[in-house]
Structure P
Amino acid sequence: MTVAALIMCLQAQIVVRADATPAERLGAQELADHLATMTGSRLSIVVEEDVVNAGGLPERCLIVGPCRALARLGVSLDAKMLGDEGFVLKTVAARLVVAGPGARGTLYGCVTLLEKLGVRWYTPKVTRAPRPENPEKVVKLELPVLDETHVPAFEYREPFFTEAFDRNWAFRNKVNGHSAHLDASTGGKIVYRPFVHSFDELVPRSLFADHPDFFPWIGGKRVGGPDEYLQRCLTNPDVLKLATATVLRWIAESPEARIFSVSQNDCYRYCECDACRALTEKHGAHSGLYLWFVNQIAQAVEEKHPEALIDTLAYQFTEAPPRGIVPRKNVRVRLCPIACCEAHPYELCGAPANVAFLENLRGWSLITDSLYVWHYNTDFAHYLMPFPDFDEFPAEARLYKNSGVKGLFFQGAYAPGGGGSDAELRSWVMARLLWDVDADADALVTEWMQGVYGAAWKPMRAWFDRLHAEVRAPERHLYINDPPMPELFTPALLADGEKLFDEATRAAAGDPSAAEYVAKARLGLRYVRLAQRPRADAEFESFLADLRRFGITQVSEGRGVDAFETDVRKRRSHGSP
């Protein structure tokens, strides 16, 4: 019997165990709600023990979660292989098992089943699902007999865009990142404490007055104080003791956290004392000293909390891997290709930073099988500027997976209100790739545009393609702090963009949702025009009003809309064009 027959039977039920977790119950509710919308028939949710005591497991049912009936049906859940998030979809006669042994597996199985039936959650506001043409008539759904096992490509998956933080969008798209608004009801998430750049918390700046030796030796003296942002003297044994005690306290205070950050501050200003320099030279890279420090904390943590993980960075001056030392098994090194060109797949790009990064990736992959990557996916100096990197980041997802990377963080525009270039499109495509790196990213772009832009999708796709064609030449590089340079955003490109957005606006006129997303996307083109020639005129006033209408609070990392407005008006008052 097919699953279609199962779903269409009005007597069919969704079965959960009596002690089902909140996430398993949420999965069952997702099935009931969406199937009701799609068919006009609502399946009841029943407790396994109740129906068994009343006469036995229903012949036609969806079994959601690791119920006792699975063993009788010949379905086993390999906890080691499936982990927290893997699941099986298996048809047994007229019953369908949707179950995973871990915290989020069953929930992810439920949303994956709905995806197979045509449901999509493209943005927090846009859900698409098949609906009956006649609401009075129950509709049949077709789904083949299933025998599938699913596990994610990466254990940690985070598209770091404000628009991706939404709770329902996040669990429905199977992302588990620290910043998503997920909780116990969704099976939790990967929680950090703190997220990154933790030296000021491990060894507070306030200690400099009494313990200057905790702080770096730079230019012939100890440097520190309340206004000094810098690294620490990692060879000082008291720094190690203090940092270790702090991490152990974090673990006690934050039982929900899985990963604890022992990671350098976001600057260079590292210690140049003889002991720190000696360890750096011994291991052939600054990362050797930092890993030596982190490993000792990780060892102390492992003795008391073997389940906890310690996170550190391979970033800027520590990006190159060391020699003669390897990360402990409970250490996650996050490798950060911050200097790379994002226009081309790294393996096809001749930019020196890309060539160097590939060598660093290979080096780290040889010494750890628990590598994470912090990847960059926006222009941080110009959040709204179109950033044509869709040729690049899908290729890197596959590269990272093939290199043994276990976790992937795609950093985009994360300010309150969001508004980064193509934020919702990026987040959705990224979520699919984070689960399955072999997904067809180009097809996903088209699907999302059809689902969100509706009748306006063709001109929006043409604009997307036009942008990406501009950066495909090998010599045309794109970096994460580039200005909206006229060499890329030429008058011809901007003129084509205006025509295509005019066409899209007309096509979306009868669809309020599509019209809203077209207008939001057009902000990028408008921003480029204003950035190339800042002027306080009617166009500028309209642009500001639209930024605020969409709730956008920052135009670049750390730079608010109010500051942007002030700068433009100041230029105008000084007579600049």
Structure Q
Amino acid sequence: MKVALIYPPTCDPTSPYLSVPMLTAYLRSHGIEVLPIDANVEAYDRLLRRAVLSKMAGRVADRLGHLERKDSLNHSDQLLYARFWEVLPDLAWVPAAAEDAVAVLRDRSGVRFFDPYQYEKAIQTVQAGLRIISAAYSPLMMDFNAYQTPFSLLTPHQIQADARPEKNPFHDYFAGELTDLLSFQSPDVVGISLAFPGQIQPGYALAYQLRQALPAAHITVGGPAITQVLVRLASEKIPQLLGPFHSAVLYEGEEMLLVLMRMLAGGHTPPRVLYGKRNTDLGPLPAPDFAGLPLDKYLSPELVLPYDPTRGCYWGKCAFCHYGLSPRGTAVYRQRPIDRIAAHLLQLEDRWGCRTVYFSQDVFAPQTARRLSRKLRSAGTSLRWATDMRPEPGLTPECCRDLKDGGALSMALGIETASPRLLGLIDKGVSVKDMHAAVKNLSAAGIAVESMCFTEFPTETHAEADSTLDFIRERRNHISLFICGRFGLCHGSRIAQFPENFGIEKIWSLKGDELETGLFYEERLPAKSDLERTRLDQALDRLSEEWWLHDYPWAGAVSTAHTLLWYARYGPDVFRPGLIRNPSPDNTGCLRCISTTGGSSLVSAAR
């Protein structure tokens, strides 16, 4: 039996994701032949070429010309017209600049990648390229975070309609290079891994293409994104929703995907939905296997590889939380044995020449991280790593020094809010004092601290939201980066299950949303006025100007491969406060400071 495991667009193309390498390692350890394919990075490698972007620019120009020849424009036409005019200035320069931008991001010497002006120009070029592609297929809005149309993912019929070639910018790659490869390899099973919501529609479009091109292959789907969609739907809806997929593997997929392969090998017809474990024993699992992935195509100057020392959350009580392979809340916490983790990390270093690892997990317990750090230090490895943590009392000065000595580059801390009342309502289990100590101790040890916060939690007042911004502002010399988003309600969270306990009057989904992807709510008593929200947005904008911030997945975003590489090069203060550091022109290794407050000079230089 042979299986092709595919990671589809659209998401971060700067480093591999963990799902396909983990499944590959497990299946190979049981004698299954695996063809791993990162269709995300392959697709973007193709889209960001001059010839393809020129074609996209021509498509935008043609559609704009068609609108201008009309006597009048209806509302939809006016929206399209505005989209085309927004990208019109980019059509003349982006196609010719795109390949050099990609070369900067892949610069193995690091000279161009770590020059802030060249780096900024490169990412602005890539972002502009994504805007052109989106406009060419408008009303599509596509970037490395999301893939959306006004009616995307509402119904199975709409999913199939959005998979048509004229609506799918990935069609030429799916129907060309990818289909040719799979036709040549002739896998018995094709597994499509959907880890993020932005992959759902492209994953379905790929499955529709492969059902026609590979009629003998069994096409299955799995991953956190599709699991969270299917587990909340009535069982009678699932067969229709699966559409082009023969089956779906929900929850953790290693063992159940092997079961599926053996059922098919024995001539048995598997059920449409197979339920994997929610508490897989991590001890026996092999290290992720990246062999066969296009490691030279990721948009980074060196590999940053993911690894999962743990799964689930050992706290598991936060009221807002639901993500990952769990029907509600968070998955059961498990961790690999420390010796096993260390051996796997050394294997990644030796086999792939990897110097930087991101621990892709829900949360890392400080004492577990400390034991691992001591193990790595005694092994003499030069590996550097980063992960997420809770800002809890276990992050003592002594613990933080051990983490740093064991290779820790950065910690993304779930601060959430600086309001004591809201921390209690959330059931966060830490105090503002605990959070302050964690930030201070990590920073003092030389570890970059990334603060993850949000506003607009139900019943949050203006003063409470402002206290969160104050927490960041007052600790700006200790916080390397921050993100402050807006609270969004999600299925499976305690808030969604018991809204009355959180000041919520009612919850609803959009009429016609058969997948129930959107969840909306109304508070009993609005805690903030529109004017107060505007003032908070303005205060957040002013605060953000003190850092060199970027959107995912670029340097200056929380927990991204590029950010880790910049930390490793220049230290935890490289993005703060309003200063970045870069090599001097003679590349002697000397550092000089360049003000980036506001960012306008860098943007104009990019254009």
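No lab work stands behind these numbers, since they all come straight from the coordinates. Quick caveat: nothing in here was measured; it's all calculated off a predicted structure. Cβ atoms are built from the backbone, for glycine too; each structure is taken alone.
One of P, Q was used to compute mean count of other Cβ atoms within 10 Å over residues 253-260, and the answer was 15.8. Which one was it? Kindly include the intermediate steps, with their values, before the conclusion.
Numbers: P: 15.8; Q: 20.9.
Among P, Q, the structure yielding 15.8 for mean count of other Cβ atoms within 10 Å over residues 253-260 is P.
Upon calculation of Kirkwood radius over Cα pairs in Å from the atomic coordinates, which of the structures P, Q produces 25.5? List each step's numbers first, then the result.
Details: P: 26.2; Q: 25.5.
The value was obtained from structure Q.
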